[in-house]
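Input: structures, listed below.
Computed from the coordinates by the stated procedures, all read-outs in this text should not be read as laboratory data. Predicted model only: the values in this text are computed from it and were never measured. Cβ atoms are built from the backbone, for glycine too; each structure is taken alone.
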Structure 1
Amino acid sequence: MEDDRTIIAVEWNGTVNVKRLARVVDAFRVVEAVDEAAVIDVLLTGDVAVAELNERYRGVKGPTDVLAFETAPPGVEKLDVWALGQIVISCDSAAEQARVTGIELGDELATLLVHGLLHLAGYNHDDGEATSAMNERSELILSKVLDV
């Protein structure tokens, strides 16, 4: 799925509701007041691809559920069209996490997407206060898309 500002590519064999994930990105844009010109790229792939990226860019072996790559750091002048960043989600990891927690895969993917998007917006979970702020924003964004 692709529009002017949101690109969602699926390189995974399972079923993914891309339109729903695009609504998650739209809700994020509204809640975080993200510039309309910002392009957000989302890649839904598997553990193998994510493990390669995780090792290459973070020096960590093995897959993780979501990676966020910022392409427009704070303070950098924004052009008419610019990339906010890329989110890479392992659908394999998401499917396993959904199975373990007993939720739908779509809800897990939405949660991981919001987590990555919030990292692009500057949120982190380095301490309790930052984690709490990130969780509150995540719940707000997800409430606009999911039945939470």
Structure 2
Amino acid sequence: MIRLFEFRDLDRIMEIWLEGNLKAHSFIEEKYWRQNYKKVRSMLPNAEVYVFEEKGEILGFIGMDAEYIAGLFVAEGYRGQGIGHQLISAVKRKKRLSLHVYEKNIGAVAFYRAEGFHIENSMTEKESGEQEYLMVFYEGIE
């Protein structure tokens, strides 16, 4: 089931966030994610966040800032089971969606392409120095 974030979800969401970033972004030093942990934790309660919950356990979440996907994470052991697809589908009610994804995160780039996103631009992220793509989804365009 997909539902809106509740404050009681915060600890579990942050576990998924940290583990997901460490696993998917091994090309970035671990300290980068740990240094950003408190900042992200303080921002999440004020964001538009949807969680995927099954049998009382949060298995994934998506964070939105208007039409921008600030993050999509699925817990270890549950990836590849359609949870990410369901979370993306829940926000596709918006006519346009965009996100940034690291070029080296090949799995995520492939996932978003399969979901109908297209690379619109490539740039260097200031904080990490890594190349990233701006990917965009427009309703009705495949």
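Computing helix-only ellipticity at 222 nm (-39500 (n - 2.57) for each DSSP H run of 4 or more, over all residues; to 500) gives -15000 for which of 1, 2?
1
Continuing with this model, one more query. Using volume of the Cα convex hull per residue in Å³ as the calculated read-out, with 107 as its value, let me know the right label among 1, 2.
The correct label is 2.
Another question about this same structure. Given 0.30 as the derived value for FRET efficiency 1/(1 + (r/R0)^6) of positions 22 and 62 (r between Cβ atoms, R0 = 25 Å, to 0.05), which of the supplied structures 1, 2 does it correspond to?
It was calculated from structure 1.
Out of 1, 2, which one gives 0.55 for FRET efficiency 1/(1 + (r/R0)^6) of positions 38 and 94 (r between Cβ atoms, R0 = 25 Å, to 0.05) as computed from the coordinates?
It traces back to 1.
May I pose another question? For which of the structures 1, 2 does the calculation of mean count of other Cβ atoms within 10 Å over residues 86-93 return 15.6?
Derived from the structure labelled 2.
With relative contact order in percent (Cα under 8 Å, 6 or more apart) coming out at 20, pick the structure among 1, 2 it was computed from.
Values: 1: 25; 2: 20.
Label of the originating structure: 2.
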